[in-house]
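Values quoted throughout were computed directly from the atomic coordinates according to the rules given, and no laboratory measurement underlies them. Treat the numbers as computed from the prediction; the structure is a model and nothing was measured. Cβ atoms are built from the backbone, for glycine too; each structure is taken alone.
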Structure I
Amino acid sequence: MPCSPPLREANLEALAGRVHDVLVVGAGINGAASAAALAGGGASVALVDRGDFGGLTSQESSNLVWGGIKYLENLELALVWKLCRSRNELLRSYPANVREIRFLAPVARAPRARSRARLLAGAWLYWVIGRCATRPPRLLGVERLSREEPAVNAELVRGAVEYSDARLVDGDARFVFGFVRRALDHGAAAANYVEIERCVRDAALWRCAAVDRVGRRRFEVRARLLVNATGPYVDELNAANGVRTRTRHLLSKGIHLVVGRITSADRVLVFFDASDRMFFVIPLGERSLVGTTDTRVAHPATRVTDDDRRFVLENLERWLRRERPLGAGDVIAERCGVRPLAVGAADGAEGKAWTALSRRHAIEVERARCCISVFGGKLTDCLNVGAEVAARAVELGVALPRQRERWYGEPSEDERRRFAAEARRIGLDDGPGDSDGEPLSARWWRRYGADAFGLLDAIGDDPRLAEPVIAGTRCRRVELVHAARREMVVKLEDFLRRRTQIALVRRRDELRRDPGLREACERLAGPRADQLLAEYLGEAAAGDPAPP
């Protein structure tokens with residue numbers, strides 16, 4: 001039978017061993033931020049997900065932190081203002097993880113295309129609604145566009161508009177895990193691969209039958225308040241628990257393709273597809289992330305189809321100047337997820353254009369049974385979701401003695417300077433560094449925060465831990481040691497896809513041939529290494545028990 005990482009085992013015992021103030025079901029961005037806000041406020045919190053942390057919709061985003069400039073067209077000014085405010089707070093609170101990036105939107109020559117004046121006016125309005133917190137927009141003529149962005153086919157455009165938003169440097173799932181780590185640091189009990197099978201509300205408690213999908217153990221989680229933050233599965237869990245809400249979800253499939261780097265500039269290219277929807281080319285290290293689609297689906301379980309790939313690649317080809325078109329063979333990795341769109345009976349959703357539906361979030365409370373349901377939302381909106389869930393919990397009788405204390409953000413600037421000084425003292429950045437020129441110490445601080453001091457201690461004891469382990473990536477041996485000890489890695493994909501983005505920038509056949517992958521498994525799983533590797537490569541021996 002497979003064994004769990006020690007930290008996960010300890011958390012499984014804590015989940016079953018006491019009555020919690022709050023049980024949060026679902027550890028995507030909504031659930032993770034809610035758990036961090038509640039635990040940071042002083043509540044005893046249980047957090048579970050039937051998959052990995054950030055393992056569903058929250059790992060399939062565009063990695064953008066943006067105020068939603070496209071929502072201006074539907075006159076959703078209040079939503080844009082709220083998202084911009086949250087974006088600005090994320091920029092202030094996560095200066096290493098969330099960074100401003102320029103967006104360049106070429107203006108097509110085609111008939112009925114958007115005018116430069118209209119796009120520029122929208123960009124300036126967006127900048128003002130965003131409280132002028134980023135660099136101001138600017139207008140580029142064709143000649144200047146050709147000089148600054150030669151990847152764009154200038155023959156098709158009349159110029160471009162440039163404006164600013166922000167992005168997650170290390171990706172969405174890593175950012176989600178930061179909130180899980182924050183909740184754990186404040187005493188929460190959290191575990192991945194724990195499925196809630198049935199919930200019953202008695203006079204004072206929710207009693208939830210849970211199963212550990214790794215060890216196949218069954219136990220009960222008891223809590224006074226239940227928070228349903230299961231993303232596209234919110235409606236399903238509410239129906240199973242007999243919880244009625246006015247809001248429901250419609251589901252939109254979005255896909256991205258990872259291809260070789262399209263432009264050397266560190267900016268996002270913004271195009272418009274045939275349906276006038278924004279289409280992005282986003283930097284992803286030495287790769288580019290291209291998408292997205294917006295297709296209505298009936299169920300969260302979905303996949304990338306040939307039509308999806310063709311749609312993305314044809315839209316890309318339309319705008320770029322290349323020696324040859326990109327084909328399916330150029331795709332390094334794919335991302336596919338569903339956006340849960342919150343709609344109510346009064347929204348008239350069925351009569352609206354699909355892409356016009358709001359990307360807002362909604363929180364509903366059933367007071368009689370002490371249940372909170374979180375609908376919709378965006379990664380950019382996570383601080384609002386966490387704060388609102390905490391406020392609703394207080395209304396339902398959960399005590400948050402530290403509610404006014406800060407529950408998010410990076411460590412202080414003084415701590416960062418102390419870490420940088422310690423890294424210099426041991427010569428961490430004296431070597432050639434990473435291919436992108438970023439010092440190793442800066443990346444470790446961004447990814448691990450105060451935990452990065454432990455990485456320095458480890459390589460002080462064994463300098464070999466600072467060496468790369470998988471070719472073509474920035475992963476060092478000490479990061480594997482840290483992940484095994486502190487990040488509840490159960491499956492190899494947890495590490496390669498969510499704790500890092502290795503699986504997005506390296507083809508699976510390349511990873512298969514890399515001897516470092518075997519070492520990674522050994523450091524992550526010890527005696528489970530063969531099983532971990534075989535499962536990831538799809539070669540598990542018949543009869544071998546494996547995590548789901």
Structure II
Amino acid sequence: MKYDILIKNGRIIDGSGNPWYNADIGIIEDKIDTIDDIDGRAEKIIDANRMVVAPGFIDIHSHSDIPILVDYHAHSKIRQGVTTEVIGNCGNSAAPMNEFVKEYRDRFAKSRVPDDFQYDWETMKDYIERVEMQGTSLNIAPMVGHGTIRMNVVGYENRSPTDSEMQEMKNLIKQSIKEGAWGMSTGLIYPPSVYAETKEIVELTKTVAEQGGIYFSHIRGEGETLLDAVIEACEIGLQSNTPVQIAHFKSSGKPNWGKIKIAHEILERYREKGVDVTFDQYPYIASSTNLTALFPHWTQEGGAEKLLERLKDHETRARIREELGLNYGWDNILVTSAKNNPEYDGKNLKEIGEVMGKDPFNAVCDLLIMEDAQVPSVMFGMNEDDVEWAMKSPIGMIGSDGSAISPEGILGKGKPHPRLYGTFPRVLGYYVREKNVISLQEAVRKMTSAPSLRMGFKDRGLLRERLKADITIFDPQEIKDNATFIDPHQYPRGIGYVIVNGIVVIEKGNHKGNKPGKVLRSH
């Protein structure tokens with residue numbers, strides 16, 4: 001038999017959690033045809049001697065909705081071995097997008113896109129078709145964001161929806177899932193998601209359940225409110241009969257270190273009640289979000305424009321200062337990108353305040369005004385012991401919580417969280433090889449079959465005959481993340497080949513420019 005690609009001499013870790021075994025893999029078109037000791041011909045033969053051959057990694061928590069339209073190569077993810085990304089997380093998805101949302105994004109979501117970038121779609125179907133028309137190097141699976149849905153219908157108003165608005169939101173969710181979304185995500189610390197009461201989320205999630213979807217949640221706080229927030233997420237799953245995925249599971253802020261174990265006990269109790277709840281995590285002690293997340297939620301009622309007005313008012317600014325509750329010191333919060341003030345990229349808020357000649361609070365307020373409220377940051381608030389403890393849980397999986405970017409062009413600006421470049425190699429190199437926190441086969445399971453099962457993918461996530469040929473080949477002794485908080489735009493080492501739908505995208509560490517990725521639709 002003649003194969004399109006023949007992978008020889010590799011150690012197979014098939015994604016199931018089983019130990020490695022020796023076998024060859026023969027690929028025809030976009031599928032794995034044969035896994036055996038193969039003596040055959042092929043258009044391309046890959047010698048995987050001393051390498052691990054694994055399913056392509058599935059990043060279950062990604063924010064590449066817009067970046068994938070800016071650069072189809074998806075460099076920072078595909079070079080980690082990621083072959084599929086789940087997008088539309090934390091309540092924020094590319095679609096749906098009515099005229100209000102479009103105008104808002106044109107004003108307040110242009111810092112990481114080219115000047116001529118067009119928000120020119122409306123429905124999930126439109127967005128998917130735009131991705132497919134352009135092409136992409138990896139697969140994407142979209143979620144629909146509750147914040148985006150609420151923005152389309154209620155805007156940034158802090159109130160419950162009317163009955164007609166509730167029905168409109170349900171219709172948008174139903175339509176988005178029918179057009180390809182796999183479920184709904186919430187971002188319950190971010191406006192406008194934060195303005196929703198639990199009963200609203202339950203009712204909307206019932207619509208998700210009717211369509212066979214999943215509920216993903218950035219829960220309502222990961223510090224003081226962690227335990228109540230975990231209970232809320234599980235209750236939503238219980239009351240709506242929907243599978244639940246808790247995003248970036250962690251205990252944030254020193255007073256809350258160790259709570260991760262109690263939170264996990266809550267998950268186990270709800271699993272015993274029949275709630276199918278799991279979680280993802282990234283392997284770092286720092287989080288990343290916009291600086292606006294530091295402020296009380298009322299400051300953002302009405303959207304970013306109203307926030308900026310409030311920051312310019314001295315009395316309102318004084319009230320914000322009084323109500324500000326930080327889990328971190330000012331020197332533990334780094335600005336990753338300030339488009340209009342790039343000299344602040346990589347500096348912490350204490351340093352920026354010193355440069356400005358102001359205290360850190362006023363420096364933050366003034367920087368947000370100068371940057372049109374668009375200042376992403378990194379916040380050091382977690383504990384290494386908690387990260388390792390959570391990683392050992394069998395109900396957890398790995399997700400980057402980051403976008404697909406590149407060192408070049410507009411996506412290469414600033415100093416983003418290194419998880420965008422290093423999440424998966426960091427687990428395999430640092431936590432598996434160096435620290436022995438989990439086994440190699442368990443790490444691969446958390447990156448492949450576990451997220452595939454969570455999403456309901458039927459044709460990828462395992463190395464099996466007749467499944468799609470999404471494959472990552474890496475050297476277990478060499479794989480390592482190189483990205484740091486000071487110098488994040490660095491690709492990892494040790495990943496030799498990445499194959500997406502039977503096409504080689506990464507060969508000997510180099511991107512071939514191919515774009516065989518597909519939009520994986522739920523329907």
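With FRET efficiency 1/(1 + (r/R0)^6) of positions 166 and 446 (r between Cβ atoms, R0 = 41 Å, to 0.05) computed per structure, which member of I, II shows the largest figure?
Values: I: 1.00; II: 0.65.
With respect to FRET efficiency 1/(1 + (r/R0)^6) of positions 166 and 446 (r between Cβ atoms, R0 = 41 Å, to 0.05), the highest-scoring structure among I, II is I.
Thinking of I, II, which structure, once distance in nm of label points 7 Å out along Cα→Cβ at positions 270 and 462 is computed, gives back 2.8?
Details: I: 4.8; II: 2.8.
Matching structure: II.
For distance in nm of label points 7 Å out along Cα→Cβ at positions 46 and 374, which of the structures I, II scores highest?
Numbers: I: 1.8; II: 3.7.
That would be structure II.
Taking FRET efficiency 1/(1 + (r/R0)^6) of positions 334 and 366 (r between Cβ atoms, R0 = 25 Å, to 0.05) as the quantity of interest, name the structure among I, II where it is greatest. Don't jump to the answer; show the numbers that get you there.
Values: I: 0.05; II: 0.90.
The structure with the largest value is II.
On distance in nm of label points 7 Å out along Cα→Cβ at positions 22 and 510, which of the structures labelled I, II is highest? Mind showing how you got there, number by number?
Values: I: 4.1; II: 3.1.
Structure I comes out on top.
When distance in nm of label points 7 Å out along Cα→Cβ at positions 230 and 246 is calculated, the result is 0.4; to which of the structures I, II does this value belong?
II
Once mean projected area of the Cα convex hull in nm² is calculated for all of I, II, which comes out largest? Let's see the in-between values first.
Working: I: 25.5; II: 22.1.
Structure I comes out on top.
Can you say which of I, II returns 14.5 when mean count of other Cβ atoms within 10 Å over residues 302-309 is computed? Don't skip to the end; give the middle numbers.
Numbers: I: 14.5; II: 17.0.
This figure was derived from I.
For mean count of other Cβ atoms within 10 Å over residues 54-61, find whichever of I, II sits highest and give me its label. Show your work: numbers first, answer last.
Numbers: I: 24.6; II: 30.4.
If we compare mean count of other Cβ atoms within 10 Å over residues 54-61 over I, II, the biggest value is for II.
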